[in-house]
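Please find the structures below.
Just so it is clear, none of the values below were taken in a lab; they were calculated from the coordinates. Model, not experiment: these values are computed from the prediction. Cβ atoms are built from the backbone, for glycine too; each structure is taken alone.
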Structure I
Amino acid sequence: MKPIKAIIFDYDDTLVRTREIRYETIKKISREHFNTEMDIAEIDSAWGLPGDSFLITLFGKHVDNDLEKLWAIYNEYCAADPNQLNEGVVDFLDEFREALKYGILTSSSEKRVGAELAELCLKKNLFLDVQTCEHTNVHKPNPLVFEPICEKFETIGINRSDLLYIGDTLADYKAATGFGLQFVGMAHSTREEVIFARAGVTYLTGFGQLSHFVVSQHIQFANKAKDDLPAQA
């Protein structure tokens, strides 16, 4: 890997514990609002889809695909089940905020991400850009999903090869590396560890490890630069 100047984070299951919390939210909506039981396989089939498609896949048949109604229901239940940051996120962001630029790229909707960032006390101005599913017509694993956010970073002199994307799925890996970004997986559970290990993808198991990784990368390249200096006469 080469030295990085910025990190773009996936949102769900990377920065926040969405799968753990929202699976229960979705089951609750299904049971309490639509009088049905939804199993994990059904939720898995929709997980990772852009916001509107996600809700239509899960609940569209119950409301004739009325997205306005679905978002009202979903937002109400999500407000009662606040999302939570993964351990170490705040410490990491504080540690490197002077050295690195940050961004977020997610398939989730601004309708949820904006509200949750405020609830989690993560100011949007901490990130150069927060790209949600509304900002592009393509989505992961299509590499072109990175085009808008990379253009934002290019305006401050950071090229795609200087960017590190942190995500929890192989779709994240394929999209990022396909567009020329560096990638490291974030495995908060053995589920992601197994997936990344089988695919031969470098991964870490938490933000504490990510902190050590970033520091070691900078030390490694600082030492290399020193070694490359011409010898003193």
Structure II
Amino acid sequence: MGQKTNPIGNRLGIIRGWESNWYGGKKYGDLIAEDEIIRKYIFTRLSKASVSRVIIERTLKLITITITTARPGIIIGKAGQEVDKLKEELKKISQKDVQLNIVEIKRPELEAQLVASSIARQIEGRISYRRAIKMAIAATMRMNAEGIKVQISGRLNGAEMARSETYKEGRIPLSTFRADIDYALVEAHTTYGRLGVKVWIMKGEVYGKRELSPLVGLSLSSSKNKGNKQRRR
């Protein structure tokens, strides 16, 4: 039976760049594992900051970590205190100097990770999953998305047998490589088990060559200037 490929991995090198950018040589496996530890720590530590992506770039002595978030003020803190504290914690994990960049997401309704997380948190708060999904779809389509699909799987409403339900509006052309599709999977932990929430968002189509830097199109705020906007060099 045919399976759906991950839309992000399927477009790497075509219209989407990598989120780990470095050359590891023989240490490749160790660095991949370290990247995963860093990402898990950041997503757990900043669970209330609406973090969408964590992009990691490495040189011999420096790790540059870029965090895309809808709520940069929570990460930066008063006079930059929180971001300095986070930087020291990441230094202990990586044993290297760390530079933190905070990128503000202007339209969180178009970020699959944030939409899926919002649905999952509402379900954990005992809100009807149908209501949470329909509200998320309406909010995303209001931001001029071309399409959105949400699939939820598990023991819905505490049913004895697990099942899946899919909600869709607009178009999601998974086989069109020029289609800019964002995807995320988030789990909701309920009293009757875990529910998987998958979200696909179609933002538009990309024609011609596209810069594959993962930061393309984003406004950058560096921790050095405590949240003031500046261009990336």
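For structures I, II, calculate mean count of other Cβ atoms within 10 Å over residues 7-14 and state which one comes out highest.
Largest value of mean count of other Cβ atoms within 10 Å over residues 7-14: I.
I have 13.6 for mean count of other Cβ atoms within 10 Å over residues 63-70, calculated from one of the structures I, II. Which structure is it?
The structure behind it is I.
Assuming 19.2, 82 is Rg and Dmax of the Cα atoms in Å as calculated from a single structure, say which of I, II it is.
I
For mean count of other Cβ atoms within 10 Å over residues 39-46, which of I, II scores largest?
Sorting by mean count of other Cβ atoms within 10 Å over residues 39-46 in descending order puts II first.
Another question about this same structure. To which of I, II does the computed value 13.1 (mean count of other Cβ atoms within 10 Å over residues 151-158) belong?
This figure was derived from I.
Determine which structure produced the value 0.10 for FRET efficiency 1/(1 + (r/R0)^6) of positions 79 and 127 (r between Cβ atoms, R0 = 25 Å, to 0.05), calculated from the coordinates; the candidates are I, II.
Label of the originating structure: II.
With helix-only ellipticity at 222 nm (-39500 (n - 2.57) for each DSSP H run of 4 or more, over all residues; to 500) derived from the coordinates and found to be -8500, which of I, II does the value describe? Don't jump to the answer; show the numbers that get you there.
Values: I: -15000; II: -8500.
It traces back to II.
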